[in-house]
Structure 1
Amino acid sequence: MEETEKYAKILSVQPFWEAEKKNRSILMDPDLGGPVAVAYELAAGPDIDGLTSVPGIGLLGIMFSLEKDKPQAIICGLLNKSKKVPLYGAHHILCCQFFPGQFTRLFGIPSHEVTDVEAPLEDFIRVGSFPEEIALADGFDNQMEIVKRFIGEWKNRKLRDTSDGLVQYLMKDALQRHGSLQIAQLEKETGYSARYLQKVMLEHVGLAPKTALNNIRFQSVLQRLLENPFCSLAETAQACGYYDQSYFTKVFKDYMGTTPAAFVKKLQGMVRKGETIKK
């Protein structure tokens, strides 16, 4: 479970989310190879109409509105670049972020078809009364039981052949190395061609291998900075495979819209003021 927690932690770090995250839980299912999704509640203020998000590998998921008068389920695909993800009028949300490969395995939707997409889930699959049941359920535990039933209903249909073992191997290998891998290395280790690896990753993760590796490497840096804002930027960058500081600064700014030095300075100021840093 410790390894699963570590895996879940780096899937998608979102320091800019204008919402409180609480009641986190990891959905496990042995029939699906273990971890399926990370679920948690989000509470946003009435003036918040979206969440400023940065790319990761685990943002693909479903947002269930917990507004009793406005139940809905929204699918949110992975991001190719930073953007504001709309909340569609919901301010109390149950968010389920799927582990790489599990969304496609369950629902049969190629992950790349929903990359950079936010839309009603019913546009893709039949959802029945589940959004209403979740919105009306009393408390996080009861809501999670309904989510498990929703996943179980789809699981009990014929699960799609998803090259799941290969996807999990690629993700585990990439996470352990903080994304510092070359496609040629993956070809050698797996015995598959770059073309086949690209096909599998696009279909079951939603990103090409190179993009996924870049996102993991960046998320690794981001996680370290959030955990220790007073660490050495140069050492942190190098530990995650960024050996050229000017390139690291460019990549960081492309993802975050600010330089690493400015970002760290802001974090350090928050620590000194006793403010909570979102991770």
Structure 2
Amino acid sequence: MNLCDIDQIKALLARHGFRFSKSMGQNFLIQDWVPRDIAAASGAAPGVGVLEVGPGIGPLTRELAGLADRVVSVELDRALLPILAETLGDCPNAEVVSGDILKTDISALVGEKFQCVRAVACANLPYNITTPAITALIEAGCFDSITVMIQREVAKRVCAAPGTADYGAFSVFCQYHTAPEYLFEVPPDCFLPAPKVTSAVVRMVPRPAPAEADDPDHFFRVVKASFALRRKTLANSLAAGLGMPREEIAQAIQRCSLPAGIRGERLSIPQFAQLSRALRGLL
């Protein structure tokens, strides 16, 4: 069965009485180059276990299973389970786990399923859980790489450089924990039903936290506050977000050799780390 052939997909879904769920953000792939290229970029290989999120009817799952030692796919929609039992029936190294990835202990699941092999994550993420799912995969701290297909606008935010329109608190979070790479785009006509936006594939490779950020909790408090008030100066945003006197914040900004009127979206991760130290009286 060709799981990217639209006629075969419709016949499969009709046979199981399946209906798309808008609330779950379901869009199934109908161009076979997409799952093939995502799998090739994911790091799936002999000696590797892949955690997949939201397998749908299984086209990416099958591609991953052809490359990796084992694939474990977490699927929330129980209506898809009998379909996956059919489409993955000849893939003995693919397993479907019924559950919500946002409520799953990802590190424990990986430890249980991928003993003695390296783990990577790979997913065509449902649009409605993109940001929390990426956050959960990164914070699990157990993957050699995380490769996801997401909305193009979110992919640009993940990879955005300081001073650009797409740069924000989520950019800093992703780039603090990983080195992200924008791989390729996928147009709407590659999906059934077709979404209203273009998608993009991003690969994130975890890396050690920056040494300059010696207090991660305070670092991210500063980052969150810096972006809370768009189009406001950094000093005003931090005063509102941290509840500190503006004069103290202005002095900390000056000690970091930053312009008085700078905005948060212009700071790099090392500059945020330096500012966090200055606000704690360490500079």
Structure 3
Amino acid sequence: MNNLQNVFLFSLFAGFVVLEFALGKAKTLNASKADNILDMLCVALLAGFTQPFIFWVVQKAGLAWAPEYHNAWSALPWYAMAGILLIGDDMTQYWWHRASHSPMLWPLHRAHHSAQYMSARIIYRNNFFYYLAMPGLWISGILIYLGFAEVYLVYIVVKLAVITGAHSAVKWDAPLYRIKALSPLMWLVQRTISTPSTHYAHHAMYNDGVGYYTGNFGNLLFFWDVLFGTAHITQQYPSQIGLRDDQLFGKERWWVEMFYPIFKSKREHSALVPGGKPYEEP
């Protein structure tokens, strides 16, 4: 399944990147060489190692210790499988993402917010250990072992389409807000799935009424933010993306962001050192 999944996912990812180039958005990113390395390496490691490794471990452990459960749930209807995946993967990712903004887990997620631009390129820009420890990936591996493989393939393609669109430099939702006849539909869309306006707000440098980096944690479903009280909806886009401490103290080295705690920061103020904390304005 991994090979077929990666074909679909790479096609989607590449499609959004090509669209950004075609519309001239890629030229406005101002990504550094370090950004380019970090963006591409994170995608490559997740698709080429982390996810396959987790699924392989679950498969081997299941066959060794619980062979009777292999494909045991394969007779469930597709909509039941989809609902279980939304809770077991997407809702748990909401809580994992929310927890990763705490001091303890922030070093594993910081790289995602250090990009000073929004682009399809940054969807998997996180510390290597962020995904290795992500509960949703392990739960997905278990569900695949139980017989969800075919439904999971469709589910993960839909999920990637939504989260890539939410990160994309192409603000696909912006023109739709200006069409009055679509207002009821867009009201519902914004409260159901992640969109550029809601997810850009999460990547904002400041909580200023438009930006809202202390909320909007949803991945596929923004509904989790609505349900758990962390939603902030404006139909606008923040003026600045990135981290204030990078402005003040300089960018962290890409290999530190990628592989902390193996490598540690030498910067004046950093969360990427033992006992480090996210920067807060005085």
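Coordinate-derived values only; no laboratory data. None of these values were measured; they are calculated from a predicted model. Cβ atoms are built from the backbone, for glycine too; each structure is taken alone.
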* Asked: Of structures 1, 2, 3, which gives 4.5 when distance in nm of label points 7 Å out along Cα→Cβ at positions 40 and 72 is computed from the coordinates?
  -> 3
* Can you tell which of 1, 2, 3 yields 22 when relative contact order in percent (Cα under 8 Å, 6 or more apart) is derived from it? -> 3
* Winner on distance in nm of label points 7 Å out along Cα→Cβ at positions 56 and 80 once structures 1, 2, 3 are ranked, highest first -> 3
* One of 1, 2, 3 was used to compute distance in nm of label points 7 Å out along Cα→Cβ at positions 96 and 168, and the answer was 1.9. Which one was it? -> 1
